[in-house]
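Just so you know, all these numbers are worked out from the coordinates, no wet-lab data involved. A quick note: this is a predicted structure, and the numbers were derived from the prediction, not measured. Cβ atoms are built from the backbone, for glycine too; each structure is taken alone.
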Structure P
Amino acid sequence: MALKKIVIYPDSVLREICEPVEPGEPLSRLLDDLAESMYANKGVGLAAPQIGVTSRVAIIDVDQRDGEPRLIELVNPEILSTADEVVEGDEGCLSFPGEFEKVRRFSRVTVKAMDRNGQAFELTAEGLLARALQHEIDHLDGVLFIDYLSRLKRSMMERRMKKAAKKAASSRS
């Protein structure tokens, strides 16, 4: 396992559509790296592009903050169905440090994916897990949570992120 640096917006890799992957050693290493990086950064989910890898892989653990970790590994995930009901809730992203906004998401989703060994499974979720599943699968399609915001809120957040990136770059030189 290796702790990877989180890719910060506006890095273009966050807009890439990720490629499906096959089980094997590279996949296992990627899943381990994602888990170590997510836990170290106190996130509830992390997708491969957030560490600069354009593979269709993500992990989620919404329980780790309240007790025993319960890591869910998602290989080549896809949303099979959604509830009609949409709910609004606070959302953030490790690729947007310090930024949080209200985002509307489906209240329930059913997802199909594989585990690290290629075993297919389905998962139906509500609440925070449903939100996290939608957020991480969006990452694999190059969609970011800011895409759900009003034009004004998105523009303001993009401006703050670009300013922070510029400041970080100038402090390194």
Structure Q
Amino acid sequence: MTLKSMLVALLLILTGCTGIPKGITPVDGFEVERYLGKWYEIARLDHRFERGLINVTAHYSPRESGGITVVNRGYDPVENKWKEAVGKAFFIEEPDIGRLKVSFFGPFYAAYNIIELDKDEYSYAMVCGHSLSYFWILARQKHMDQETLADLVNNAYEMGFNVEELIYVKQE
């Protein structure tokens, strides 16, 4: 493999996970200042980074050098300890489009696509990664009213997410 081929392959690896699933659109009219702060994870599709965690939260704050600091935190009841990951996020498009890339591991970024948002109160959000395998429902409170949650799950189903596999996160 030539050096040029290796550089192209590396570039694809580093940027390949910042996409958005086909047919999914990020929110527009996004206001990052209103999105900052603490969010509770209500539901998610399983993935190894959060497997088994309860009381999961995400906290977003502005970075001095630009972008957003991301602190994900959850409790592992098996190991009887809190786990935390600190990362950084930057907008992929314009800052009024809910489409960011987030990194917890050096130069490797993953997609953070806000695909539904309560634009009046910023009380809930639906977020996905670069594929339909990464999906979260977040809220400002530990619990959501069942009607709103059912509507979001239905919307996720219509977008193609496997809602039968959702994990509803225990928040104590």
Comparing distance in nm of label points 7 Å out along Cα→Cβ at positions 144 and 160 across P, Q, which structure shows the greatest value?
Q
From the coordinates of one of P, Q, helix-only ellipticity at 222 nm (-39500 (n - 2.57) for each DSSP H run of 4 or more, over all residues; to 500) came out at -5500; that one is structure Q
Of the structures P, Q, the one that 2.9 was derived from, the read-out being distance in nm of label points 7 Å out along Cα→Cβ at positions 64 and 120:
P
Please state which of the structures P, Q yields 22, 17, 13 when semi-axes √(5λ) of the Cα gyration tensor in Å, for residues 24-111 alone is computed from it.
P
Comparing FRET efficiency 1/(1 + (r/R0)^6) of positions 88 and 152 (r between Cβ atoms, R0 = 25 Å, to 0.05) across P, Q, which is largest?
P
For which of the structures P, Q does the calculation of relative contact order in percent (Cα under 8 Å, 6 or more apart) return 27?
Q
For distance in nm of label points 7 Å out along Cα→Cβ at positions 56 and 72, structure among P, Q ranking highest is P
